[in-house]
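The numbers here are math on the coordinates, done by the rules we state, and not lab data. Given the structure is predicted, the values throughout are model-derived calculations rather than measurements.
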Structure 1
Amino acid sequence: MSPLSKIVEIAHRLPYSVLTDIQHRMGDWIASGGDENDPYIEQQLRYARLFVEERTGK
């Protein structure tokens, strides 16, 4: 499963502002020639997971 798919799975747990920030970052990355499986996208997934963990304690 790609990092992008994993972000989609936890998107409902993110505040709108965080989700749109991640979406814009990934969109800019892909538009500039990046791939959805690049380490940068994995970094965005890590950020999303950490945000959820910090917010929920899980």
Structure 2
Amino acid sequence: MTGITSIMEPGMLVRHPDRPDWGTGQVQSNIDGKVTVNFPDLGKTVIDGDRVSLEIVFSP
């Protein structure tokens, strides 16, 4: 696990850099760089942190 993914914890808000239409999601888990995020309209999805650098949202 590398980069920003290593500090992601449940409850953090994130955005997918290539899918702004997904909106702001909430991290559910981060296991070995596989981040499960619950996006409002998409639902839960697992993102490989080695392939996608999720962006942390500091204010919704």
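The value 0 for helix-only ellipticity at 222 nm (-39500 (n - 2.57) for each DSSP H run of 4 or more, over all residues; to 500) was derived from one model only; which of 1, 2 is it?
Working through the options, I get structure 2.
Suppose semi-axes √(5λ) of the Cα gyration tensor in Å works out to 20, 12, 9; of 1, 2, which structure was it derived from?
It must be structure 1, since only it matches.
Where does the value 36 come from, among 1, 2, when relative contact order in percent (Cα under 8 Å, 6 or more apart) is the thing being computed?
Clearly, the read-out refers to 2.
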